[in-house]
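J.: Take a look at the structures below.
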Structure 1
Amino acid sequence: MDDIDRALLTALSEDGRLSYQQLAQIVHLSSNSTADRVRRLRQSGVLAGFHAELDVAALGYTLTSLTDANLRDSIDREQFERDLAGVPQVRSATHTTGELDYQLRIVCRSTGELLSVLDTLQRLGTRDHQSRIVLGETRYDDARLL
């Protein structure tokens, strides 16, 4: 990966809808050369894809919880993760080391909905859990790693 690839990745991380022609202007290459580079970045896996970012708060999900959870001993971790896919409020499940099995990021419309999700987690196999409500979050662009 060279400086041109980094510039392409930075530009695409800011606006994934840029055309090859627009990208070419940024990196001072032809559109064809730019398209070839983007294809190589996709094939190598560095550029994982293009997507629309949803604003979940605009959809009404204004409450975010970080919930630490432990599984009951009899629960299969992989099955638990598959079951979580059926709980749309769970945005991510991070399997961790240490005393806790998972940190879950959960979005809800209300505390009542959060309680319902926590009940669902117990039915899916959590032994115990502890939730913290997110008051604010600072996000950083992955392109900083380039």
Structure 2
Amino acid sequence: MATATSAIQVKKLEKKEKQVERFYATGRRKTASARVWISRGNGKIIINGRDVAEYFPLPENRYQVNKPFALTKTAGEYDVFCTVKGSGTTGQAGAILLGISRALTEAVPDLRTELRKNDCLRCDSRRVERKKFGYKKARKSFQFSKR
């Protein structure tokens, strides 16, 4: 009986050793919200179960996602796994940028100054303005008729 429990404890210890250290952060932009996990690896970026090149066909969005790694010269050192919901592709790319930057500062606190200098840790607080009644859109009004 004692050997069975010690065997279970050994298995639990082996599982703990196999687990890689992961860092978690959240990023938001417009109505997009990204949950980002980074861990030591070879630079693979997975977004909602798909590769970054498949998820973001536009090069501007891929550039935004890779920006924190390029600025800190850590490209190819971390694997990124993230889930993102809401907004469009540009908003989602901005949310992932903020999430990766925050996770990198959690992993290596010395990178914070470089990321802050290049506005990677600043949350963009701009939101879509609501439509007002009596108007076509938020500020656009109907054509004015004098007579």
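Bear in mind that the values in this text are calculations on the coordinates, not laboratory data. None of the values given here were measured: they were computed from a predicted structure. Cβ atoms are built from the backbone, for glycine too; each structure is taken alone.
J.: Consider the structures 1, 2: one of them gives 3.7 for distance in nm of label points 7 Å out along Cα→Cβ at positions 57 and 73 as calculated from the coordinates. Say which.
T.: 2
J.: Further question on the same structure: One of 1, 2 was used to compute distance in nm of label points 7 Å out along Cα→Cβ at positions 49 and 65, and the result was 2.8. Which label is that?
T.: 1
J.: For the read-out log10 I(q)/I(0) by the Debye sum over Cα atoms at q = 0.11, 0.17, 0.18 Å⁻¹, a value of -0.61, -0.94, -0.98 was computed from one structure; give its label from 1, 2.
T.: It traces back to 1.
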